[in-house]
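Every number here is computed from the coordinates shown, using simple stated rules; none is lab data. Being a predicted model, the structure only gives us computed values, none of them experimental. Cβ atoms are built from the backbone, for glycine too; each structure is taken alone.
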Structure 1
Amino acid sequence: MASQEGKYNIKAVSKMLGIQAGTLRAWERRYSIIEPKRNEAGHRLYTDEHIYIIKWLMNKIKHGFTISQAVDLLEHHENKISQIVVESSGQKDVAMQLSDELLSALMSFNERKAKEVMDRAFSLFTLEKVTIDILGSLLVKVGDMWENKEITVAHEHYASSFLKAKIGNIMFHLPVDSYLPRVIAVCGLKETHELGLLIFTLYLRQKGFEVIYLGEGIPPEDLDTVIREVNPKLLFVSCTVEEHLPSTIEWMEQAAHNHPSVQIGFGGLGLEYLSNDIKTKFKDIIIGNTKTEWDHWIHQKLKEEKRPPLWSQK
C-alpha cells in the first residue's frame with residue numbers, strides 16, 4: 001500500500017505534477033478528497049495516496065471533466081480511492097523508472113549508462129513522453145537536489161550539460177513550419193537555470209515553431225538588437241529563482257514598451273512565487289508550467305487577430 005506518511009510539501013507536489021499550488025489549495029478548501037497532513041510548523045505535507053488521487057483527478061480534467069465532476073465521480077464509486085492507490089503503488093510508471101535510472105547514471109558521471117537509458121526511453125515512448133515525463137521529471141529532481149544541497153555544483157552542471165546536449169540534438173532534427181510565427185526564447189535577468197526553458201523550447205519546436213533560443217545571460221540591449229533583427233511575433237521569458245522576478249518583470253515591461261508588436265509569454269517555476277495581485281495584473285502573459293496550460297495559451301494567442309497592449313493596465 002502507499003505510504004501514509006506526509007512527505008511532500010506543496011512546492012514539491014506542484015513541480016512533480018505540474019499543477020499550480022494555488023489550485024491545490026482551492027481544491028482543499030472546496031472538497032474533502034484531499035486533506036494533507038500538517039507538520040509542527042503547520043506546513044502542508046502530502047502522502048503518496050494524495051499524489052495518486054491528485055494525478056487521477058488531473059487526468060479526468062484533461063479528458064473534459066470539471067474538477068467538481070471528477071470529485072463526484074470519485075466519491076460515488078465504491079472503493080474507487082483504494083483502487084487508485086493499489087493500482088498506482090502496485091506498478092511504478094515505466095517512465096519514472098527510466099527517469100530514476102537516468103538520474104542515477106548522471107549522478108555517478110556515467111555517460112555510457114545515461115545514453116543507454118535515453119536510447120531505451122526513445123524506443124519505448126514518443127518524443128513528447130520522453131521530453132515531458134522523463135526529461136521534465138528529471139529536471140525537477142536535479143533542481144530540488146541542488147537547491148537542498150543534496151548534490152554538488154559539479155553534479156548539477158554535469159547533469160545539466162548532458163540534458164542540454166540531448167535536448168539540443170532533438171531540436172536540431174525537428175522540422176519548422178514556415179506558416180507559424182517566429183519565436184525568441186530567453187531566460188530572465190540573472191537567471192542561470194535554463195533547462196526549464198529548454199523543455200518549453202522543445203515543446204514549441206515539436207509544434208513546428210522556429211525558435212531562436214538565446215538561453216541565459218543575455219543583456220537587455222542585446223535582446224533589443226536580436227528582436228529588431230529577427231522580428232519575432234512571440235517572445236518567451238522564463239524565470240526560476242524568486243529573487244530574480246522583480247528585475248525580470250521590469251525587463252519585460254521595457255521590452256514590451258520598445259517592441260509593442262511582440263507578444264510576450266512569461267513562464268518558469270518562479271511563477272509560484274508571484275503574488276495574486278501580480279498574477280492578476282499580468283494574467284494575459286502568464287503561460288503556466290504545464291503542457292495543458294501551454295497549449296491553451298498558445299492556441300488563444302494564435303487565434304487572436306488583434307492583440308491589445310500587454311502592459312496597458314499598470
Structure 2
Amino acid sequence: MSSNSCTSSSSVNGFYDFLTQRLNALHQSLIVSHDFMSIQFVSEVISSLQYFHSQLILVVQNLCLPVGGKWLDEYMDESSRLWDVCHAVKSSISGIENYSSGGSNIVASLDGFHHLNQEVSHQVLRSIYIGQREVLGLEEENKSMVETRIQSLYQYINQDITLEAKLTEYNGFRGVLYAMRRVSSLLLMILLNGVAYCWSSSCFDHQENEGNLVFGSKFMVSMARLQQKVGKEIDKINVQPRILLHEFQQAKVAMEEMKVQLERIVVYGEVCEIQEKVEKLKSCFGLLKSGVENVIENVDDLFDEIVEGRNKILDMCSHK
C-alpha cells in the first residue's frame with residue numbers, strides 16, 4: 001500500500017480496539033490488586049494515556065486529512081487540555097515526593113537507635129509535626145486545584161453525541177478524537193483522585209445517554225466498567241477526603257504510629273523498643289520514594305509524547 005493511500009476504516013476501528021484492550025487491562029488490574037490506587041496502577045494509567053496519544057498520532061498519519069483546518073485545531077485543543085491536566089497531576093506528585101523526602105530524613109535520624117531519650121524524641125517529634133502540617137496544606141491546596149478540573153472532566157466523560165455524522169467527519173477522525181477525549185478524561189480523573197485529592201465516589205457515577213447508543217462500541221462498555229469499578233473501590237474503603245495513593249497512606253500510618261510511640265517517651269518518660277517501628281517506617285518511605293520517582297518519570301515521558309506528537313502533526317501538514 002502506498003504512503004498516500006487512505007486506511008481510514010482499519011485505522012479508526014483499530015484505535016477503538018486498542019482503547020478497549022487497554023481499558024480492560026486497567027479494569028483487570030483493579031480486580032487482581034489488593035491495594036487500591038497503588039503506584040503500580042497509577043503508573044499503568046499514565047502509560048495508557050501515553051499509548052493512547054501515540055496511537056492517535058498514527059491514526060492521523062494514516063487518514064486522508066486536509067492540510068490545517070478544523071480537525072487540526074481540535075487536535076491541538078485536546079492535546080493542550082491533556083498537557084494542562086497532566087501538569088496538575090505532576091504538581092501533586094511532586095508534593096508527595098517532598099513528603100517522602102522529609103519522611104526519609106526522619107527515618108535517617110532514627111536509624112541505629114533501639115531506644116530513645118526524651119530529648120531526642122522531642123526533636124524527632126517536631127519534624128513529624130512539621131511533615132503532618134505540610135500534608136494538610138498539600139491536601140488543601142490540591143482540593144482547590146481538583147475542584148476546578150473535576151467538573152469539566154466529568155462532563156467530557158458523559159458527553160452525549162446525538163448525530164452519527166459528527167463522528168464520521170474527516171474520515172472518522174472526529175469520532176477518534178471524541179473517543180480519546182472521553183477516555184483520557186476518565187483516566188485523568190482517576191489520576192487526580194489518586195495523587196491529588198478525593199472526597200467521594202460521586203464523580204465516578206455513570207450516566208447512560210441515548211446518544212451514546214450511536215457510539216456504543218466495545219470501548220464504551222469497557223470505559224463504563226472501569227468507571228464504575230473505581231467508584232465501587234472508593235465506596236468500599238469509605239474514603240475520607242484525602243489523597244488516595246496507597247503507598248502514601250501506608251507511609252502516613254507508619255509515621256502516625258511512630259509519633260504515638262515518641263509522644264509516650266516524651267510525656268511519660270517510658271523506655272520503648274522502637275526498632276520494629278523504625279524498620280516499618282523505612283520500608284514504607286522507601287517504597288513511596290522509589291515509586292513516586294518512577295511515576296514522575298512516567299509523566300515526563302507522557303509530556304515528551306505530547307510534544308513529539310504535536311510536532312509530527314505539524315510536520316505532516318507542512319509537507320503536504
Structure 3
Amino acid sequence: MEVLIKDLGLLINAILIATPPLLLAALGSCFSERSGVVNIGIEGMMTIGAFVGACVAYFSGNGWLGFFAGGLSGAVLGVIHAVACIQFGADQTISGTAINFIGPGLAVFLCKAIFDNSSDSPALDTASKLPKMFEGMFPSGSFGYNVFSTYSVAYISFILVAAVWFVFYKTKFGMHLRAVGEHPQACATLGVNVYRTRYICVVLSGFLAGLGGAFVTLATVSQFRPAVIVGQGFIAIAAVIFGKFTPHGAFRACLLFGLCNGIKALLGAGNAVSPNLVSMIPYVVTILALVFVVGSTRVPAANGKPFVKAR
C-alpha cells in the first residue's frame with residue numbers, strides 16, 4: 001500500500017511538472033487561433049523563451065525575472081509573426097514555420113556567443129530557479145512533498161485557465177476576439193478593430209509560449225539545451241485542436257498529455273520497458289488524439305485567412 005501511495009505521488013508530481021509548459025503554450029495558441037491567425041510557431045517561441053529564461057536567471061540569480069524575460073522573448077517572435085501575417089498578409093503556415101527555425105537558431109547562436117561557444121547554458125543553482133510552494137513543510141519523498149511541494153508556476157498555470165476562460169466568454173474583448181476569428185468583415189463594419197485585436201492575440205500567444213519554454217529550463221531541466229523543448233510546442237497545438245479551440249478543452253487535453261509524460265517518467269525509472277518505447281508515449285497519444293478527434297473539431301471560420309479591410 002505504501003508503495004502504491006508513493007507511486008501515485010510520483011505520478012502526480014510528474015504531471016504537475018509536465019503539464020504547465022504545455023498548458024501555457026496551449027492557452028497562448030487559443031488566443032491566436034480563435035482570433036483567426038494560425039500560429040504553428042509555438043515551438044520556436046517556446047525555444048527562445050527557454051533560452052532567454054535560463055540566461056537571465058543565470059546572470060540575475062532570479063527565477064521570476066528569467067521567467068518573465070522568457071515570456072517577453074516569445075512575445076517578440078509573436079510581433080514578427082503578427083506583422084508578417086496581419087500587416088502584410090503572408091501565408092500564416094509559412095510564417096509560423098519560419099518562426100520555428102528562427103527561434104531555435106537564434107537561441108543556439110546566442111548561447112554559443114554568450115557561453116564560450118557552448119550550445120548548452122550552465123546549470124542553474126536552486127536559488128536561480130523558480131520557487132516551490134510549501135517547501136520544507138513535508139518530508140522529502142513523501143506523498144505530501146510530491147503533490148504539494150511543486151513549483152508555484154504549476155498552480156498559477158491552472159488558475160490562468162480560469163482567467164483565460166473568463167476573458168474569452170465574459171468580457172467585451174473576448175467577444176471581439178472570438179468574433180474576428182469567425183466574421184472579421186462583419187466585425188469591421190461594426191467598428192471592431194480587427195487588426196488591433198489580432199495583434200494583441202498573436203503577441204499574447206508568443207508571450208505565453210515563451211513562459212512555457214522558460215518553465216522548462218527554470219524548473220524541469222535547469223539549463224538550456226538545443227533539444228530542450230523537443231516537440232512540446234507541437235503537442236500544445238495538438239492539445240488546442242483536441243480541446244476544440246477552447247481554454248477549458250485545451251486544459252483537459254494538456255492534463256492527458258501530462259499524464260502520459262508522468263507515466264513515461266514512472267516507466268522510465270525502471271528497466272522493465274525499453275526507454276525508446278517509453279519516450280514515444282506522449283507522441284503516440286498525440287497522434288491518436290488527432291486521428292479520433294480532429295474530424296469533429298470545428299475550426300474558426302476565418303482561421304488562416306488574411307483580413308483585408310473593405311474600402
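Here helix-only ellipticity at 222 nm (-39500 (n - 2.57) for each DSSP H run of 4 or more, over all residues; to 500) has been calculated and equals -27500, so which of 1, 2, 3 was it run on? Checking each candidate, the match is 2. One of 1, 2, 3 was used to compute distance in nm of label points 7 Å out along Cα→Cβ at positions 46 and 254, and the answer was 1.1. Which one was it? Label of the source structure: 3. Ranked by distance in nm of label points 7 Å out along Cα→Cβ at positions 134 and 174, structures 1, 2, 3 are topped by 2, which has the highest value.
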